[in-house]
Structure 1
Amino acid sequence: MAEFYQIFVDFINEWLPHPWVRATLWLLAGVFVSSFSTFIFHHLHWLGASKTKNKLDDLLVQNLKSPVRWSILFIAIYFALKSIPLEEFWLTIIVSIEYTLAVFLWGIFVYRVARYALSYTAQKEDKVHFVQAKTLPLFENLLFIAAIATGAYFILVVWDINVGPIIASAGILGLAMSLAAKDTMANLFAGVFIMADAPYSIGDYIVLDSGERGKVTHIGIRSTRILTRDDVEVTIPNSIMGNSKIINESAGPYEKYRIRVQIGLAYGSDVQLIRKVLMSVAEENISICRDPEPRVRFRSFGDSALLFELLCWVPNPELRGKISDELNEQVYDAVNNAKLIIPFPQQDVYLHHVNQTGASD
């Protein structure tokens, strides 16, 4: 490549010995080629990119015009300056300015393409769970910071500034800030992973290790909020949510929630009659689901009663308390109407009188 460049330069110097003529021709050639490139990009957009459904080609064609045009002009200016008698100091300064502008233009191009890729990925939440509409602002901010840091690094290299001490100082400063804000950083990363893993969503009913149960109303970068059945909003840091066992009552194949009505009936009761009475209660209640069907289970033999359960499903966990109240009342009335006995715990106490000789009467 260097040999080809030298042959090309020697050829130009031979045919155009006057330096200012060479410089002028370089500038004119740069203007012509840059204008031609703009013409090409314009027709590419009009003939092809604008007619496709994919917006990526539109973005590439529209944003490539400016960096390509200016890069061609910068190259032409460089060769024009090399053609005239100019001090090396000023040539270095001008070339460094050109490199700086080129880094700025191409950095903007890369940043816009990367930002579009993030936005496109966020729209495909079913395929990529890590980048979502809620986490998109975080990733866009991280991308912006990375773009600024990368651009600043290349500009410092262009101006021949030693970046080693700057990077070391930035590393120490970043470590200090991380230690000072470790709780905030823990909540931040936990929030990102919660949104990516999606153990719960807004509107789900969850139960925490500490016993709180409520509806998820907000999932943020720092914290999660749930609204309890007492209409009290509880805010939990995401670092705690990420390290806790969470029961999601709304998850599973459907949102339906199973409730259990337990009842104990006296020994000697007709088991088939008990089943019939409990099933009639489920059939008459219009609030419970028909699929899955309600069912009655004979669970065990208790100390004082035969223990039964009426199992049925409600449309969502929010209705658990209301429908449990309805079923308890209906079961109680139905059992009384069927003359079934609900026993209460009984204990028999036998007293033995012991006389003075130690013998019991």
Structure 2
Amino acid sequence: MTQDQSKLRPQPGIMDIALYVGGESRIAGRADVLKLSSNENPFGPSPAAREAYLAEAGALHLYPDSSHLGLREAIGRVHALDPARIICGAGSDEIIAFVCQCYAGPGDEVIHTEHGFGMYRISALAAGATPVEVPERERRTDVDAILAACTERTRIVFIANPNNPTGTMIPDAEVERLADGLPPQALLVLDGAYAEFVPGFNGSCGLVEERENILMTRTFSKIYGLGGLRVGFGYGPARIIEVLNRVRGPFNLSNAAIAAARAAVEDVGYTEYCREQNSLNRARLQADLAGMGVPSDPSSANFVLARFKSAETAEACDAHLRDAGIIVRRVAGYKLPAALRITVGDSEACARVIDAVGHFMKARV
């Protein structure tokens, strides 16, 4: 019996999703590749996190704690948050997916900014909702444009602060104005994947605690150096966290991931070291690139958005960097064809980038 395959159809919105393409990591024929395309921590995870991960090797046959209580309590201690209002996920991507699954669907709209993280659109479409793109102002989140785009169909508004791939930020006062201006049925999601790179910034936790319409997401993939383990968390009103936990798989984090993440967040000295090194190397990278005629907006993250005079120049520079064994991120897909996103590496990596871009720019004169 031959089955009629034409009747096997995915849910509406699924086929509108362009497959996500991560940062490249290999160049054929090169053994000295410098990967600066995924905003990874060049120093890796805390030694304490490595030890905690290895210590779990003897317990691979055991299911993890579904409540993530120990990790939630550690996050709460370090960030001064209520552990009962924390949900843990396989990276902040999973939290974003939970939010769309729970609060958006066919007929609903999900707002994101034009240069915002690609997973906002993908998760909205996966839930059957309609993504609505709002323009930014000089590569910065435009609160007025977002509020103007809101309708009775708006259910979720995503902003990253600092933003990816621009590295720009808006102050808490603007975030507060946005939250206060949203329609009553809309949830504001603050993506704080890069919040730890900003000295003294808590990811707008205070605003989350004061309001019932804000959820914050964070990740262990960036400053904590655990991208390979996929750990993130969300923090928000208890009633929203309770809803999200209804769709969360009971064992979405492994024992090793939980242990490593707990050790990483508790090693505040190592986190501070990584933040300080990033600030120093980022300032040097931005200043030297600007001196060559390659400007970038002030970045609050662990990358810079290097801007060129044209898309052709950006493409040519990318090709030159690849010839030098350096992989950065093309961001034409984020509607920034004349730019390259460059992860801030250690001092040696930054020097290598500066040297390569310098040779390229001299050759263009």
Note: P(r) over Cα pairs in 20 Å bins from 0, in percent at 17, 29, 23, 16, 9, 4, 1, 0, derived from one of structures 1, 2, originates from structure 1
With FRET efficiency 1/(1 + (r/R0)^6) of positions 159 and 183 (r between Cβ atoms, R0 = 35 Å, to 0.05) computed for every candidate in 1, 2, 1.00 is reproduced by structure 2
Note: relative contact order in percent (Cα under 8 Å, 6 or more apart) at 23, derived from one of structures 1, 2, originates from structure 2
helix-only ellipticity at 222 nm (-39500 (n - 2.57) for each DSSP H run of 4 or more, over all residues; to 500), calculated, reads -19000; among 1, 2 the input was structure 1
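Here, each number is a calculation from the coordinates, and none is a lab measurement. Here the structure is a predicted model, which is why all the values come from computation and not from measurement. Cβ atoms are built from the backbone, for glycine too; each structure is taken alone.
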